[in-house]
Structure 1
Amino acid sequence: MTGLWQVSGRNELPEEALVRLDLAYVRNWSLGVDAKILLRTPLVVLMGKGAS
């Protein structure tokens, strides 16, 4: 599974920012937003961005 905060910095972001991203996702949900997240996921995973 993936989500907005997972492709936006993962552990590089403070917990407060993660909550804000989750709330923004819920408030602005659309198939387009989900498509953007899914398209960004492989790049983030391959680059290891935000991973520890």
Structure 2
Amino acid sequence: MLLINNQEVEKLFTMKDCLEALEDGYDDLLKGDAVYRPRLDLWMPYERSGKTP
């Protein structure tokens, strides 16, 4: 798996490139050629002695 951060993305893609990729992805969703998985956040209690998160 390759993980890249925002600074690396900015070096590789223009905003136009990103918008075109999003448009292609949403078009594929409409045609049924792609699937969508919503973001999933997990929240749980924790304690850290003497430190703030």
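Read-outs: derived from the displayed coordinates by stated rules, not from any lab. It should be emphasised that the depicted structure is a prediction, and the values quoted were computed from it without experimental measurement. Cβ atoms are built from the backbone, for glycine too; each structure is taken alone.
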Note to self: Given -0.29, -0.61, -1.12, -1.25 as the derived value for log10 I(q)/I(0) by the Debye sum over Cα atoms at q = 0.13, 0.19, 0.28, 0.32 Å⁻¹, which of the supplied structures 1, 2 does it correspond to?
What the structure shows: 1
Notebook entry, point to check: For structures 1, 2, which has the highest computed value of distance in nm of label points 7 Å out along Cα→Cβ at positions 15 and 39?
Noted result: 1
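If distance in nm of label points 7 Å out along Cα→Cβ at positions 7 and 31 comes out at 3.8 when worked out from the coordinates, which of 1, 2 was used? Walk me through the numbers before you get to the answer.
On the way: 1: 1.6; 2: 3.8.
Answer by label: 2.
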Margin query: Quick check: -14000 is what I get for helix-only ellipticity at 222 nm (-39500 (n - 2.57) for each DSSP H run of 4 or more, over all residues; to 500), calculated from one of 1, 2. Which structure matches?
Written below: 2
